[in-house]
Structure I
Amino acid sequence: MVTAWTMSLLVAVLFSLVLALVAGILKTSTGAACADAVLYGGTAFATSMGLCVLVLSAAGQL
């Protein structure tokens with residue numbers, strides 16, 4: 001059974017993944033190396049996931 005907690009966390013992960021992909025693509029389009037783009041995307045993922053978990057816990061969803 002999928003609970004609301006699981007769905008909220010899954011949406012947060014997918015949202016963070018999309019943001020990380022966009023950040024990595026934008027970084028690559030500036031002429032940066034692939035490794036720099038991956039590091040930039042990973043940082044964007046970690047930051048957005050942290051913010052999503054913070055907002056969900058403040059809203060009482062987690």
Structure II
Amino acid sequence: MATPTEPSRTPKLETPKYGFNTFAERMNGRAAMVGLVALLLWEYWTGEGLLHWLGWV
């Protein structure tokens with residue numbers, strides 16, 4: 001039985017411009033952290049939570 005052949009070079013793949021890639025995930029994580037800190041500061045300064053401020057509670 002023959003052994004499988006290995007490619008002689010690695011193909012050059014372009015980074016995707018949209019969808020799930022490392023840059024998009026990093027930016028999404030940073031935006032989530034900024035939003036969480038902003039929400040915590042809002043609750044600290046006003047004494048109300050987001051749901052109470054929106055009138056949902």
Structure III
Amino acid sequence: MSDTAGNKAEELKGKAKEAVGDATGNEQWQAEGKAERAKGALKQAAEKVKDAAKSVKDRP
């Protein structure tokens with residue numbers, strides 16, 4: 001699995017976990033879900049920056 005797909009999967013897993021926590025009133029799952037979602041989004045942003053830097057570096 002590519003880093004991008006893995007990061008998106010982590011974000012979606014967090015979103016699902018947060019939704020279950022919301023539905024059940026489980027504050028721990030809500031917090032864990034938010035953290036996983038944020039971690040996945042942050043990793044995706046880092047990948048975009050890395051790709052942009054590589055693109056600039058590769059220009060003639």
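Can you say which of I, II, III returns 32, 9, 6 when semi-axes √(5λ) of the Cα gyration tensor in Å is computed?
Here the read-out was taken from III.
Have a look at I, II, III and say which one yields -17000 for helix-only ellipticity at 222 nm (-39500 (n - 2.57) for each DSSP H run of 4 or more, over all residues; to 500), as calculated.
Considering all the candidates, the number was obtained from II.
Taking distance in nm of label points 7 Å out along Cα→Cβ at positions 13 and 45 from the coordinates of each of I, II, III, which one would give 1.1? All intermediate terms of the calculation are to be shown ahead of the outcome.
Working: I: 1.1; II: 4.4; III: 2.1.
Going through each structure in turn, the value belongs to I.
Every number in this text was worked out from the coordinates using simple rules, so none of it is lab data. These figures come from a predicted structure and were not determined experimentally. Cβ atoms are built from the backbone, for glycine too; each structure is taken alone.
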